[in-house]
1. Upon calculation of distance in nm of label points 7 Å out along Cα→Cβ at positions 89 and 225 from the atomic coordinates, which of the structures P, Q produces 2.8?
2. Quick check on the output: 25, 21, 20 is semi-axes √(5λ) of the Cα gyration tensor in Å, derived from one of P, Q. Which one produced it?
3. Out of P, Q, choose the structure whose coordinates give mean count of other Cβ atoms within 10 Å over residues 41-48 equal to 19.6 when calculated.
4. Where is distance in nm of label points 7 Å out along Cα→Cβ at positions 33 and 105 largest, in which of P, Q?
5. If we compute relative contact order in percent (Cα under 8 Å, 6 or more apart) for structures P, Q, which one ends up with the highest value?
Structure P
Amino acid sequence: MVNREATNITKHFSEFLTPTLALDEAARAEAFSIRHQVYCKELKFEDENPDGIEMDDFDAYSILCMIKHIRTGNFAGTVRIVRPTEESQLLPIEKYCSNAIGSDKINPSNFARSEICEISRLAVPAQFRRRQTDKFKGAETGVINEYTYSEKELRCFPFIAIGLYLTAASVVIQAGIKHTFVMMEPRLARSMKFVGIEFDQIGPAVEYHGIRAPYYINPELLLRNLTPGFKHMLTSITQSVDAQLKNVDSI
């Protein structure tokens, strides 16, 4: 039964969606455009840009991940991995929410810059949230409606958000990054538990574009808790990511 579940989950994702890394300027522009639609026009978290793109200083040292809808070729979502390499380069959580991290908890400042990253700016465009079950507050940033979805309801599970996080995870593991931080809604953290992505909350929820709390995860925690079906999906995504990185010198 476990093997059948794993096969079904991976098949369901790969039949319609595929992970893509934004390795050129055209692909990065697509990601910035999706973010502008979601973060500026829909959520009003940032001011609208006449150029129709949303980007900031962190993007200069970020890896952008995307999910492509196979049939149409349209991009169905994006997320970024902020990866500092120099001492002067901060994570967003350090710049804007450092006070939210508990003094006795894991802190980005405890590690070398090359060992840390932050996953942020997850965005799913409106045209991929057409179902009534996806039309609720939070769906645009990946939150699962816990009163509607269950892990067994594969036909209506929001694979885009899960695919984005697993694509980011595969890049993090490939790059040898040891510590990952996320500033997100507690509802989103609960949503991720549906598939076994269990974040460690390292501070209280604060007001930052809505109620957000700081979370931590590393590859060991991810692989230990990920359910068998989605672990199989991660393997499939990793194979796709590895193929895309084959001709890239470094990430």
Structure Q
Amino acid sequence: MSQTATAPPPAPRILVDSRGVSIAYHRTTGKSPGAVFMGGFMSDMTGAKALTLEAFCRARGQAFLRFDYQGHGASSGRFEEGTIGLWRDDALAAFDRLTEGPQVLVGSSMGSWIATLVALARPERVAGLVTIAAALDFTEDLMWAKFPPEAQMVLETEGVIYEPSAYSDTPYAITKHLIDDGRRHLLLRDEMIPFAKPVRLLHGMQDPDVPWQRSLLIAEKLASDDVRVILLKDGDHRLSRDSDLALLAQTVGELLDA
């Protein structure tokens, strides 16, 4: 019996920005507002949340963009050289060059921090923000502050430590450069996060990596009055079960329609 071969997924396109950085991306053309997905720390644009939202937007005829930061996925660069500021600049380059009109930004874990920084830099073009396990300020609060003194000393003297990952066989490379740069982009130390558009924060209450209370704190800090925190009592960090993905698509759809 003959079998029909499954076509390989299309290769990503490449944006070379003014810094000479090659940013890999997939873009779906469609009506406005569009949606932009921003992935997490040591993640890439091929995960279930990005692909689910791509299919969701394509079915609605709306524009969608997913991309890889430097040192992630198919983009250029080394992960160990990355910082919050560098990845924010990658996101801004993709946002500015590859999207038009208003956009709903969707950020997963670290991507929520990057998406918030982009929203603050381009408030006139960001129509709303959806976060999953929002990890704003994680380099300071969930890394540096949690490291024992001996690990902090190794970071100070050697510039890097390696932490095991629950999601990959490759350990996380945590650099002093990442920690230092993160301190230049902290948002939760300020009295207010001056973003006034609709925001939806999804968070699993069984998240072992980012406490769900962080989404409550972000909600309190946001200038917007249109903020909802959606807690999933049995949800984990990834929120990639079928029911989680359906809720994510529904939430993004509501902001696209607003």
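Rule-based calculations on the coordinates, nothing more; no lab input. No experiment lies behind these values; they were computed from the predicted model shown. Cβ atoms are built from the backbone, for glycine too; each structure is taken alone.
1. Attributed to the structure labelled P.
2. Of the options listed, only P reproduces it.
3. Details: P: 12.9; Q: 19.6.
Going through each structure in turn, the value belongs to Q.
4. For this comparison of distance in nm of label points 7 Å out along Cα→Cβ at positions 33 and 105, the top structure is P.
5. Numbers: P: 23; Q: 17.
The maximum falls on structure P.
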